[in-house]
Structure formats: structure tokens, C-alpha cells
Structure I
């Protein structure tokens, strides 16, 4: 179902990630080009993620065919996971980065309605030929879901933005103003699209992303809302690290930014795991790439000295949720971790009352 009206005029908004979820969407890993010599280990990471979330939100999982579905079911059966908590969706997808090619779900809290925004996915500025076909996944999903679907007609990835659900959005100039996304659009043009389709009123622009990030500076490796006026901001203490000046500049911008009501925000430093590399160079390892579930926050860890400090920092801002570290040293070889592979589907009021 397509509509010419914008979500904002119809009362929709993008909720914050800590608001209630009906489910989460993922795609099962399969491409050895993404995870060279480590597919089975990444599969184990997925099983751990599904196990951690399955008790509190439904798992919608894309698999390429029935053979893959049977393999996943066998892997899940070896763990304490109720198979009824997982719905399989057969589709010929290319890669696992659901946050970026999947739709962004929006809600109308007054009328208790769910909708989706279907952006164009161009494989992060045309970097990976063939992966652009994953831009069709929102259409595939909506053939089943049959909810209002808004199509802005511009390029945007879900990992490039973060919201507080109250009207403020975080992003970076490096990504949204990159000429490999929407070269004909100005900063003001892009802000209008964000306001019209996500129901926000205030955009905070950070500068650049971390080293090794092939997405051109996605916000979900840098800074994340954890409450309406609180942001966790990745911060590198080592002045010899290439991320030091990048993250310090972003931190200073946030400290001088205001929310949608003109109020200052609470900015908390989140440590980085430091320099993690493979044969091709630096990997975009970041503790900020966590996923906020209904009753658990899944935090990527990397067997580094700062793992415990990062977990404790996140535990401090989510006292009512379990904090679970997931070792993502294999997953990050694909240049992303937990937030990159997930996309939450918000719960409506009626659904929340039932859970």
C-alpha cells in the first residue's frame, strides 16, 4: 500500500530503540566473501544473539532457501531456543546488513498504527556491486505485512541515523552529505526528508566516522541515544590512535548541542576497543554498535581490555535491562556488528499490553 502523504503529516514518528518491540529482523550469514574462513563462527554468534532475544521479542529471520532453513533449525535446536519464537522468511538476499537495507519502521501512537519507510539502498555509495539488489527487501517484507509503506525516493541506510523518539536525530556529515548518496540534495533538503518521513524536528550533525568504516561514517559506531536527553559517545583516550581527533571533535559537538526543546543533553563517554585489524587494515570495532532489546542490551565485545569498562558504562544507563556481551571478533571481520545486522519492529500499544 503506497501513499503520497508524508508520515509526519499523518502523525507517524520513528520511535527510540528502547521503546517496546514486537520483533527484530535479521538475515542469516552465508557469504564467505563477507566473512572469509569464519562463516561457522559467525553462525554461532547469530545463534547466541537469537537465544538472547528470543524470550522477549519475536525473531524474523531471512534465509535463502529451505536447505538453509533446515540448517538453522538444527543449530537452534542445540540451544535453549523455542523454534516458535522464530519466523523464517525465504528470500534470495545477498548479505546480512539488515539495518541498512531493511525498512525503518514508524508508528502513529495516537491511532495505534505501524508503517514502514522504504529508502533506496545503493550499497554504501556503490562500493559493492551486486549488493544493491537488497534494496528490494522492504517490498518483499511488505507483501506479507501489508502496512502503509512510504517511499521517499532517496538513498539512506538505517545505521546512519539514531533518534530519541522525541524529535531529535543524530547523523554525520560524512555519510548523509556524501556525494555518493544523494548528490543533488543539500543539507537542508536532507533535513526536510528526515523531518517529513521520520517525524523529527531537530538534526544534530556530527562530522566523521571511525577508521575502517566502509559506510562513510555511520552514527551507530559513534554516538547513540540511550534516553531522551542522554547520549553515549565513543571516545578514544589514546592520542596516538587515528580515531582520537575524530571522536574528540564529535564529542565536543555533542556537548554543545541541544535537543528538540533547546535543552542541553547529558553526554557520556563510551570507551573504544582500540586498534583491531585484519590483513586489509583497521576494522570498525565499536562498543556503540549495541542493540537495545525489550529487556536486554546486546553489546559487541572484542576480547579487549576495555570490554568490561564498556559493559559497565552501558549497564549504568540501562539499569532495568540485562547487559549481555556478545563476542563479535568474527562478526566485525565483515565490517559491522550487532546493530548493523538487526532492525527492530516497534510494538503497538495493544501488543505491549499482551506481552
Structure II
């Protein structure tokens, strides 16, 4: 079998204050008519039907998932008692799927990404799933970089996997290493040298393969997952789940497993129009830009306003006007209770504002 496991537990802090703890970015409509979660599920529907699609989410957002995905069986919502990073999230999903088909292929996707070329994306997933079905490797998609980005992790991979031709007619590379977010000069060097890809955070593997790798690379987490599995159906299951989850380190699947494993393959994506919507400036890539270089989703009038992002939750309210004069390179976000005005070049620092806001409330 093939399954989709959609990770929908992120907080989307880099899009604050539009994205909040109560309604993170994966549940927002940023472009088009669907939320990012709805788009993610729709993208894989031709490959994996709703009955084999699972969404991992915190208990505070179960209702919004049910509301936004009416075709998803309610039992396919996997509830985390608290957020502990993507490693426990993936492990919990793998536990559920192992009861159905331990040799099934599990396609793990973040709920808050944008992919414009859906056809190419599905072909890549099909090839990745075929590779993963062999049961010997963890597979990821590597985004072909088009600029020296410092906001993404990188994957170094230049050696072709010798068996790729026998399994899929596509370029498949052996991963040499995962690299944390680099500085500008290092990112430029990566592009000049070639053989480097952005880490997409999308993974494809067999259920038993990822559980086996977790046992080797993250024995403490694996032991906790096995204890959770033993309590399934027991009266104290929820208590045991919360207790064991609370004991886990907050850690990503990238750091916990992928960076340490010696059996990782990457499929370069080429141009698929991918974005992780990882900050305000990314909206320049996915939304329409006017003649002055502005992204505007607001009831707005402006004079001498350029290269700015102006959004309002009240874009359709005619008496809620955003007016600008003589400014450039700003981010302006108007919500119900917060007005953010920020230098565009410092958009990645928005978490500092959240920390200050939280302390002073």
C-alpha cells in the first residue's frame, strides 16, 4: 500500500502575526481559494486517495482539520498531545501505518508548502515511492536551487546511485551529507560547485524502513514508540502517549535520522515551483507583484510605494483602508489585533518580536 502522512503541527511563526498559534499558516489561504493544507492534500489525491491519507496534528487543531478536509475519514487524524518536532511526529504516524501494512510506502509531506508544477511533482513522488518500496533506502526530494538561499538546509549529493536505472528511469543520487542553513558566502559556493540541493523536508520510505532506522539512530524515541504501541486500546493510552511524548527531545527527523543514516537517496526535482512559505519575503515568489514590485492583498492606496508586502485580514472591507506614502522595502500586515510594520530585509527576525510580545502580554 501507499500512504500519505501530512505533518500539520507547525506554528508558522515566521508569518506572524497573520499566522498565529490558534490558526497557523497551514490553515490559512495565502493564494488561490484553498488553504495550504487543502492544497497539500489535493496535490497527492491522484496518487493516494483520502482513505489512505493521514494528517498528524495537535489536539487543538483537530476541528479545523475536520472542517477543511471533509473527505478525510476522522479516524485518519493522528493526534499529537504536544509538539516535539518532526521526528516524534513521523514516528507516531509510522506506528499507525504499521498496523495496516508494515511494508507500505509512506509519503511524508509538510502541510504548509506550495508546489506549482503538480504534474511533475506527482511523477517525482511516483518514482520515489517505487524506490522506497525496495525497503533498503530512505528517499527525499532535493529542490534544485536557483539562488544562494540562506533560509534552507542543503543536501550534498553528486554520486549517481548505480541501481537507479534498474528501478526508475530518473536521476537518483546518493546523499553524502545534510548541511544546516549556511551563510551567504557558503551558499554561493554551493551553487558554484554544483551537487547541492535545498532540503525540501519531504520524505518517502517504507514504514518498516523508517522504524528500523529510528531504532538505530534514535533508540530512545523508538523505545518510547514501542511503549506507546503496547498501550494502544488500553484505558490509559492517552495518558501513556502524553507522558512518553513529554519525555522526548524536541528534534527534527532531519537531524535525528536523515543526517546520520547511510542509506539516503535524493531525487533532484528540477523546476517544480516549490516554496516552504518560510517567511514574508517568500510571498514575492508565490503571489502577484504589481508594477512597483509590491505584493498587495489589502484595500490599499499608495503613492511612491515600492518593493513592499502589504497584507490585511480585512482586504474586502472598504472602510478598512491601508494608505502608504513614500516608502519602500517594508512588510505591513494588518490583522484584527496587531499591526506589523517591518523592514523587509529583517523579515527572518520576526521571531524576536514574538518573544517580546509574549513576554509583555
Structure III
């Protein structure tokens, strides 16, 4: 993340070319003193000189100005995690102002805009009241709209479209979300199957295995992620509800989701507890909340995406994700959110007088 620094570039390029300030000044048609001021940062060349200077040194004007309109994937990752930590340790308004400054500077760096939008969504609970949270979601949505419309990266634009849809849902505009998602084809294993087969056919066995493990991992996580919706839709059908919970629990156990992605398992427990609470089944709701509490207060920190003996080739693939293996929020924020998900959840209002619920709430508060 370098600032514009024409002076440093001029010094380096002039020395590479082996010319003096006088020679450069004569070529451009200015005084030696002008070149000296450019190189020491006391002044900048007139904009009309930029094409001449760039042509003389056989570089682009962006290179001449040392202007970096794009950030690398690693820079974006580091910046995201720094800003995430800043949201916890610094005043919210101060961090937001910093974010807006970065957005203006890198308004054409669409991968960065995508991650800043996700940063806003992941830290909305720190904004304050509901009105401020909605305003923050609105800012995130604007970023996603820009990425969708302007980015030439098809996959990134698709991610931004999904994120924009999430913003619409968070703002209570389901019709807008439906309009955005209409016509998007359903997920398919076809591309992944072809990729795996192509690697295998060309003798790249390890790449084929890695692609296979990554595909299985993603679809298992996605499958588990669908069940909160299942619990909400079938909470009035106790037979299907119980069978759904039994099946997804078996999948989670079989693929060791507790170790691979504990956040997914935590979400399953919470959503199952909410369904039981809606049914008036206090005992089962408390059982689910107990499992949730044991998980989120247990030995799962620091949270990191990781492989295991079955997914033994997954780690390198995970490290290539936009944010790497670290979670999108810092540990303190995550723990507080996990506690609030139970303690401040209106779905559990009928349980608050239960001694068992109170013990669960106390344990979660002590962990946050």
C-alpha cells in the first residue's frame, strides 16, 4: 500500500539510465532546479510532463507515479484482519472513517471492495442501534453493487451478487433479494468433476486429490449450512424435524465438523434449539443449547479452518482462500456474538426463567 512517490521513481530511473539532472531537464524542457525539486518531493511535475517522462523512461504513467490502484491478495488479507481487530480495540467511528479512506483510495480494486463490504457485515453488531446497523448494511450493499456491475471477474461478481442479496434480506427486502437471485443456475458438481478428471488424465494425481478433497469439503459444509433453513421450515412437522436433525448430526459426526469447522456445528445447534423452543419442547431446546455452550466454550480456539487425516491435502487449499484460515472476526468479537446469540435471542424468551438456561447464559457470559 504505497503512496504516490514520483520523486523516488525519477531518481531510480535516472540512475538506471545513467543520466544527470541536467540531461533530464534539457530533454523535458525545464530547469535543473525543477527536476531537483521533483526528486526531493518539494514539488510535482506539471501534468502535461507526465507522458513525456513516462515515455522517456519507457514506463507507464502509473509506474512513474508509483501509483498502486490494486492491492495484492495478501495485502487485502492482512488489511482485513487488522481492521477487524481495530473494530474491537478502537472507536467504531474512527475505524469506519479509516475504512472509507481506504475505499476512496482503492475504489477500482474490486477484491478489496468485496472484503470491506464483508467486513462491514461481519461487524454490524458493533455499530450501535438498529438504525446505525442498517446504515452500515447499506454501505456494504453499495460496495457489492459496484463490484457486481464493474468487475470483469465473473466469480467475484457472483460472490458480490450473493452478498448484495444478503444485504437485501438483512434490510427486510426479500423481493429485492429474489429479483437479484432470479435466473441464477443451481450449484453443480459438473465443473469440479471435470477439473478432477482433467488433473487425473494429465497425470497430476496430487492436484486431482486436492481438488477432490476441496470439493467434498465445500459441499459438506454447504450441506450442513442448509439445515438451519430446514429446521425453520419443518419446525411444525416433528417427525421430519427429528429425522432431519438425526441425519445432519450423523453427517457432522462422520466428517468431524466439530474440528474442521466448529462454526457450522454451532449454527446447527442454535437453529435446532430455536426450532425446539418454537415447538414448546423446552427440554430438547435446552439440550441443544447445552451442546452449543460446551462447543463454543471448549477447546476450539484459536478458530482456524483446517484439514484432518481424511482431508489431508486441504491445508494448502485453505491457505489460498481470500482470508486464509483465520475467521472473518477476531476472537473477542466472536465469543461475544456467540453469547449474545443465546442470551439476547428472543426465540429463547420462554426459557430464561429455567435454572438450566441461566447456567448456560452464565457460562457463555464468562467465556465472552
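Read the figures in this text as sums done on the coordinates, not as results from a lab. Computed from a predicted model, the values in this text were never measured in an experiment. Cβ atoms are built from the backbone, for glycine too; each structure is taken alone.
Supply the structure label, taken from I, II, III, corresponding to distance in nm of label points 7 Å out along Cα→Cβ at positions 30 and 198 with the calculated value 5.0. Here the read-out was taken from III. Work out which structure the value 26.5, 88 belongs to, where Rg and Dmax of the Cα atoms in Å was derived from one of I, II, III. Corresponding structure: III. Check the numbers for distance in nm of label points 7 Å out along Cα→Cβ at positions 54 and 294 across I, II, III and tell me which is largest. Largest value of distance in nm of label points 7 Å out along Cα→Cβ at positions 54 and 294: III.
For distance in nm of label points 7 Å out along Cα→Cβ at positions 70 and 246, the highest value in the series I, II, III is held by structure III.
Ranked by relative contact order in percent (Cα under 8 Å, 6 or more apart), structures I, II, III are topped by I, which has the highest value.
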